[in-house]
Structure I
Amino acid sequence: MKWLAKEIDTYLGAKEYVDTAVIPLYSISFGTEMTQSASSAEFISLLTNYLERQFTGRVLLFPPFTYLKNEGLDDEVTELRKWEENIKKSEFKHIFYITSESEWKMQEENLDGSLIWLPSLPLEHLQDSQKISMIESQVKQILTLFTRKWKEN
């Protein structure tokens, strides 16, 4: 389910089955890094939307957590911890963060949720069928991580 009014109403009616929050992490850069920033956000957006479709009824895709890349991640981690606290209060058992920013790997131990880092694939010059193929390949790898986490609990 996505962060849309209609789907949130569905979620509220089936809360006991939706136990996983997925939060994309997007960095925003300006100047010469702007294109790369947009490309990474596009990749993570396509990936998380495809992932949500695979697990509709089990996963709620939250809006992206967006931050300025040229800032340190300390403030972002603090803010993300606030998100975690509220998400846990809403009875989600699992939280997955998905990003293409490698800097988050160094912050992973500061988060309770599971961080999935994937290098961004440049999609802007691909045809839609090629994009879908690449995203499907990435999602297959992520599915294993999700199912492993679910089996732990």
Structure II
Amino acid sequence: MSGLEALYQELILDHAKKPRGFGLAEPGTRSATVHQRNPVCGDEITLRVDVDGERVTSVTWEGAGCSISQASASMLVALLREDGGDEGIPRADVDALIAGFREALRSRGKIPLDEETFADAAALSGVSKYTARVKCAMLAWVALEEGLRQA
């Protein structure tokens, strides 16, 4: 295993063991709660997203499952908190992040996730080589996408 692969594995395990944004916040004025399940491996994510106009102001989640699904949810929340600060992040930017993440994970390793754009979630680039694990990594991102449609 290369040094970069070892670092990525450490990041995934860290997020899985100490998840960021875990625990559903009280619903806001405009919020949506979405439950997603991966029937193949049993991963489950319940995600709550709050929006204010065209800004995503809060994303929290609860779930159970493999390290990849749990780490991916944690990394997603950490990324949005980092990018959005106290004011939140524009919905258009969140939509672009979801689209970029999906494209990279479906690329079978041809498109790596950029660390500047995706922060710790870039550690999930290697998952794209294992099609059975892509759904695990995408679960929280798909939940957020659905939540944005509902909110």
Structure III
Amino acid sequence: MKIMDFLNPEAVTANLQAKDKEGTIRELVDLLHKSGTIKDKDKLIKILLSREALGSTGIGQGVGIPHGKSEGVTQLVAAFGLSPRGVNFDSLDGEPVHIFFLLVAPQDSAGPHLKALARISRLLKDRAFREALKQCKDEKSILGLIEDEDTKRH
């Protein structure tokens, strides 16, 4: 599974403006909405925030992978956001989060959802890749970097 199989290129930003967890999730969901990937923003935001209430998806090392399941999607979809200043996301290590992958899976799909989470986690364990992502100044360079990694590590 490649990240570009489920990451919507129109739902990528190099400059998240949000300053907190809820704002970040809203901004990422907005990207999916504007790209035409999802219809009901408010419902999805509720799903994602209730998932966060179970435990933060800020996995440490400046990475957050908010995720949830929604009947509003028919296939796995993702948005990506970079926060130059970092967001307090209640991360496991207490550090601000700069790199966000928002993942939304159909209600009845466990396999693809878990594979995608594992794939993203594996890529983002690589410090050099995380640092390279944080240096990206625009969406085109983010997508290029992710595509390169997808090809190298498939």
Notebook entry, point to check: From which structure (I, II, III) was distance in nm of label points 7 Å out along Cα→Cβ at positions 60 and 84 calculated, if the value obtained is 1.8?
Noted result: I
Next item on the list: For the read-out mean count of other Cβ atoms within 10 Å over residues 20-27, a value of 18.2 was computed from one structure; give its label from I, II, III.
Entry: III
Check: Out of I, II, III, which structure matches 27.5 when mean count of other Cβ atoms within 10 Å over residues 68-75 is calculated?
Finding: II
Next item on the list: Match the computed value 20, 18, 15 of semi-axes √(5λ) of the Cα gyration tensor in Å to one of the structures I, II, III, and report its label.
Entry: III
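Read the figures in this text as sums done on the coordinates, not as results from a lab. Everything numeric here is computed off the predicted structure, so don't read it as measured data. Cβ atoms are built from the backbone, for glycine too; each structure is taken alone.
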